[in-house]
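Okay, got some structures for you below.
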Structure P
């Protein structure tokens with residue numbers, strides 16, 4: 001569903017039949033797909049959101065992890081699902097990146113971004129660069145210097161090729177003139193496990209997935225892809241303030257329905273998320289994870305998604321083909 005359609009749907013009064021449809025929905029459980037394994041940003045956003053929506057809608061909202069291919073498998077599953085409001089996806093910014101990456105290889109994309117209708121954004125965090133606490137680098141400058149001195153020798157993890165974590169690191173590599181060793185995983189959760197276990201030496205991830213491990217002294221955070229510093233990590237500088245150009249990347253989590261979902265059902269879902277992000281239990285869960293609520297309703301989220309997607313598509317073009 002395009003932005004114009006979303007805005008028009010929000011402005012039109014509901015006909016009696018549509019009102020009845022909105023009043024009746026939902027009559028059964030809703031599936032909220034997370035296109036990654038447990039433990040990553042989408043999973044951390046989905047579970048409190050699903051629990052809060054369940055209390056509001058009075059029907060089960062079941063989180064289902066469908067990981068693989070940097071999120072493409074779960075995203076494609078929802079794109080092909082019936083547009084009835086009963087199958088949703090808590091997606092990351094990679095939703096728009098994956099189809100563009102497939103085009104680089106002249107492959108048909110598993111889905112296209114216009115197969116999704118934005119419901120709401122729930123949080124958005126700049127990506128953070130983390131290394132194990134045992135790593136020799138204590139600053140981003142030391143990390144970059146080591147990578148320059150030993151091209152291709154520092155292994156970093158990602159949630160999959162052209163996934164959010166991969167694109168962020170390749171943005172940094174291009175700006176800093178360094179070459180790193182990419183080790184893809186099925187999601188951020190397995191990548192963090194590998195970082196903590198020393199199988200990889202660097203990872204770009206959201207603050208919410210790193211906060212507790214940093215507090216426990218198991219990893220060190222060196223830099224931030226945001227325009228501003230992250231409140232949870234006030235001493236961690238941004239790459240922008242250190243003079244790196246075109247190194248700005250945000251991992252946001254947003255809820256989408258299949259395009260073509262009826263306007264009254266979309267309205268019910270939007271209202272449920274609007275209430276959910278004010279739920280004290282959700283707010284506490286997000287804050288505890290270091291990823292506070294950053295809410296946008298469908299029209300604003302549609303604009304944000306279009307602008308962010310255009311920037312990421314340009315970044316993928318600069319990265320080029322990665323075998």
Structure Q
């Protein structure tokens with residue numbers, strides 16, 4: 001187990017700000033499911049004006065209290081109305097069984113957040129942007145392809161959850177391995193249809209061993225230590241970050257970067273660590289996107305560093321991007 005002393009000195013996932021007011025909110029998506037969010041309002045805002053807003057999506061398997069709240073708080077300090085949301089089936093949002101995978105409903109959550117923000121008297125509905133962290137980067141792109149109200153999209157440490165599921169990192173997963181995963185999930189459907197308990201897959205390991213991979217260690221040090229560990233009330237830490245086995249294969253049919261050039265002329269910003277194991281996804285998205293687009297590398301940063309390391313996260317870059325594209 002990593003000790004608190006192992007936490008990077010600038011890691012501040014649970015950052016709070018005296019400059020920002022927090023309101024817990026819930027709103028319906030198009031399918032009448034409750035989506036939960038934390039709304040952050042700059043205390044010094046002009047209460048007679050309408051302001052630009054940013055929706056912030058958490059890493060895949062996480063909840064809004066992990067990374068998304070931090071980004072939302074920091075961007076609210078910079079003058080934006082921000083909304084950190086829980087994706088359906090996770091955190092305080094509706095959805096059963098818990099931890100289910102539904103790329104369509106994940107993308108829908110960003111549109112539902114636009115519904116909510118765009119009907120608030122303090123938000124300018126023509127100036128709504130998105131920050132998607134890790135898997136939420138791919139969900140935000142999927143949403144933006146069909147929702148023109150999302151005027152600018154920034155991704156951070158993005159995972160294309162479709163490619164990652166079909167091919168693995170660095171395309172290391174074979175077709176035979178993919179078919180084995182599909183067969184196992186299909187067989188488990190019979191078991192659960194007949195009353196067996198749900199099985200869970202992937203996610204972050206609960207113990208480290210001598211042969212644990214660097215990627216396993218990287219996620220463990222965030223999700224399984226006080227640095228970033230958070231379990232919503234009434235939910236079990238045993239299942240944190242683990243999607244259900246039978247639903248996780250839905251990602252095999254998820255192609256968020258297909259046709260993403262149609263998002264243009266809305267702007268896209270891809271932020272990734274130079275040392276990130278996931279950098280291939282930001283590179284791929286940048287190649288496929290049409291202008292205006294930018295790929296921004298954070299020197300010395302890995303994947304998880306950009307979840308919570310406030311001295312590494314380029315908040316100035318994000319502020320510049322949204323100030324320009326939500327003006």
Structure R
């Protein structure tokens with residue numbers, strides 16, 4: 001019988017739903033899989049070290065992997081492609097949570113809450129060393145005009161911000177006031193008050209936020225990274241903060257990650273760090289499972305997927 005490796009935790013009722021709908025399939029927890037099972041495994045729900053083991057088998061039968069994240073840079077994409085395995089992610093389910101996290105970071109700074117916290121930990125003076133402002137009228141430059149970028153653009157526009165998006169060709173995207181291509185960002189960087197990275201990690205985006213990019217800023221913008229840590233050159237970031245090319249940074253992802261306790265980023269008052277939590281949502285298993293269930297149903301039917309299939313050439 002064909003087998004699904006259940007690397008992602010499910011609720012009892014979800015497992016029962018699968019077993020009732022597909023009596024000709026075996027659903028087995030990843031930790032319970034033995035080498036004797038390898039020849040039966042066709043599907044994996046979630047990511048697990050077992051994936052690389054299966055791909056290394058000469059008689060590999062794996063055909064479909066459903067991961068629970070939006071980014072897939074941690075997967076052996078070339079090996080999956082060579083083996084003919086189709087992959088789906090959960091892009092889109094984190095859009096509201098992440099966009100709200102970005103807004104929270106921006107508001108924490110402009111409304112003085114970051115300065116207030118530093119004051120509360122330090123001298124506790126009844127006057128902040130900054131003048132508060134608002135997001136209204138400020139320019140937000142978002143790298144990536146996909147679902148996360150669009151969700152953020154919609155919310156930021158409602159707060160009166162001017163939102164510019166960066167994508168491959170500069171093609172229009174919903175909720176953005178204007179868009180520019182990756183090769184034509186100089187003007188937008190020069191006028192941006194906030195810069196947000198929502199991009200997946202690919203060879204093109206690795207260290208995209210570098211010394212050369214930071215030199216093009218003119219308004220001392222705040223940089224917010226909720227994409228992938230290696231998109232930002234950490235040494236270049238700290239230099240840009242020291243050189244007043246950036247005013248602040250908010251990092252939900254870092255390079256390296258996890259960030260060691262003795263890393264100098266932790267010591268900076270001009271850096272806000274959250275431990276990769278911007279996409280966390282309530283009832284995660286209940287939100288993710290329907291994506292897998294729909295894809296699995298279609299896969300069983302004809303070997304295709306209905307949503308969120310990853311382009312293994314592009315890496316997203």
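All of the numbers you see were taken from the coordinates with simple rules; none came from a lab. Source: prediction; values computed, not measured. Cβ atoms are built from the backbone, for glycine too; each structure is taken alone.
Given that Rg/Rh (Cα atoms, Kirkwood Rh), derived from a single structure, equals 0.98, which label among P, Q, R identifies that structure? Provide the component values of the computation, followed by the final result.
On the way: P: 0.98; Q: 0.95; R: 1.03.
It must be structure P, since only it matches.
Any idea which of P, Q, R comes out highest on relative contact order in percent (Cα under 8 Å, 6 or more apart)?
Numbers: P: 28; Q: 20; R: 15.
Between P, Q, R, the highest calculated value is found for P.
Between structures P, Q, R, where is mean count of other Cβ atoms within 10 Å over residues 257-264 highest? It would help to have the intermediate numbers written out before the result.
Numbers: P: 20.0; Q: 15.6; R: 11.4.
Max of mean count of other Cβ atoms within 10 Å over residues 257-264: P.
Here Rg and Dmax of the Cα atoms in Å, for residues 73-128 alone was calculated and came to 13.1, 37; which of the structures P, Q, R was it taken from?
Q
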